[in-house]
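Given below, in the form of C-alpha cells, are the structures.
Every read-out reported here was derived from the displayed coordinates using simple, explicitly stated rules and does not represent laboratory data. These figures come from a predicted structure and were not determined experimentally.
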Structure P
Amino acid sequence: MRLARLIEEFIAEKEWDDEIEKDVENGMCQLSTSLSINNQSFRLYIEGDENRNFLFLYLYAPFSIIEGKYVDACMLFNFINNIYVYPGRLTAGDDGSIRYIDIIDVENFEPSIEIIQNMLGNGVSLFNNNTEEIAAVALTQKTYEAIRGELEKNTALKEARNKDKE
C-alpha cells in the first residue's frame, strides 16, 4: 500500500510515535493523532484511499459550534475560505464539529511526504491565523457580521501599512 508507506514515512520524519491503521481489503489506511495549535489540542487524521487514489487530511478544532450559532459559523467559514488562500476548506459538520479538510488526488504521480507536510502546514496556518474569530463565532453570541467587520478592518489597516512602506 503506497499511501500507507507514505504516511508511515511522514510519521518517521516528524519523529512521532503514532502508528497507522490499515484496512488492506478495502485499500484504506489512517493516522489518528493529536496536534497542539495555539496551546490547544486539535485532532489530526490523515487517510489514504488506495482504490480511489486520494489522500485526505482532516484537522478538527478542540471545540464545537454551540446551539444557535451554526449559520453564523458557516458564513464565517465561507468568508475565510473565499478571502484567504488555503487549498483545503474550513467546514462545519452536522454535529457542530469544526474541521479543516484537504484532499489530494494522487492518481498520476508518486506523492512525497512534502505533500502531507504542505497539507498539514496549510491547516495549521488557517487555525493559527483564525482561531480567535472561529471560537468567537462558534462559542459566543458574537455575530458573523461583527467578526467579518473586524476582519475587514484589520485587513484594510494591514494594506494601508504596506502601501505606506512602499
Structure Q
Amino acid sequence: MIRIVVAMEREAKMLAERLPTMLIDVTGIGQVGLIPPTTENDVIVNVGYAGGYHVPVGRIIEPSFALDYETGEGTSVDHIFVGCGRYRCYTANEFVTEPCTSLSSIYDMELAKLAKLPHKKLYALKIVSDSLNEQECEAFNGEERWDEVARLLKQYVIGEDILNG
C-alpha cells in the first residue's frame, strides 16, 4: 500500500486540493505514532515543509538520508524523484534554529521517525520553507511549490514507477 504521510493539517490540505483521490495520513508535528500502523509491504512517502541550512527557501528536496538530530543515527532514503535537490535531512523533536552540521542540510520533525516504521520503501519530498526560522516557516506561502510536488507525486508515485521500481 502507498502511504502519503505529512506532519501538519495545512500540508494535508495543500495536497488534498491537488490530489483529491489520495489518502493522506497526518502524523501531527513530530508525532509519528498517530498514523495507522504500517507493514513491511507499505511504501511510505513523506511530504512536507522543512527548514534549510544553506539550502534556498522554496527548493524541493528529495532527502538522501534521514538522521536523528540528537544522535546523528540514520538511514538512507530511497530515491525515485528526478530533478530534486538531494541533501541530508535531520529530524528533531522541536523546531531547529541552529544546524548540527556545517554541511548544507534540511531539518524536519518526522522523517527519521518514519524510517523506523515497518516499510518496503521510504521516499520523501520536502519543500524548504525557511532558513531555520520559525516565523519564516509560518509565513511561507508555497502554493506553486505544492503544484510541483503534486506533479512529482502523480508522475512517480501514482504512476507506474514506484510500483515497478
Structure R
Amino acid sequence: MNRTYLVQRLEKPHNTEGHLTGLSEAFSFGGGLVNGGLTKEAMSLLRPIFRFSYMGSAEFEFGAVPEALSKIVKNVKKYRVQTFKFDGIPVYAFAPEWNELDKTLKSLYDGKERLKEWSKFKESLLEDEYSKDTIGWLELDNAFFFFKDKAAFDKLVQLMKG
C-alpha cells in the first residue's frame, strides 16, 4: 500500500431541503472542475451522506477525489467493513483487506502520520469544538473510507455495494 498523505475530511451534510444545498460543494474543492470532477449524479448520491470539507491544497483538487472513488467502485468486491476503537470510540472503515489498516489509523489518531493537511481525526473523535462536524474521511492515496458516524457509514456502504 501507498503511504498515507492525502486524507479528505467529510462533514455532516447540510439540510438537503435548504435552498443552499450544493452551494458549499461549489467552494469545497475542484480546481475549476465542477463538483471537483464528480458528476452531478455522483454528487446527488453523496450529498445526503456527507459534504466535502475544504482542504486548502491543490493536491485535493483536479480529480483526486473522483480518482479515489473510482478505485473504490472498481474494486468494491474486495472491500470489507472493519471496526476499530480509539480510546473506546468506534471507527468504521470500508477498505480492502489490508494488514496495516489498524496501524495506519492508529498513526493518524496519534498524529504520527505527516499529512498534507490536518485530518482532524483525533479531535473529531474527541468532539473538539472546531472538529465536531467532521464525521468521516476519504483516504486518497489508498482509496478507502473511515467514519466516526455509524449512520453515515452504513449509508455509504449501502451505496457502494449497490
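To test your reading of the models, identify which of P, Q, R gives 27 for relative contact order in percent (Cα under 8 Å, 6 or more apart) when calculated.
This value belongs to structure Q.
When helix-only ellipticity at 222 nm (-39500 (n - 2.57) for each DSSP H run of 4 or more, over all residues; to 500) is computed for each of P, Q, R, which one produces -8000?
Working through the options, I get structure R.
Say we calculate volume of the Cα convex hull per residue in Å³ for every structure; which of P, Q, R gives the highest result?
Structure P comes out on top.
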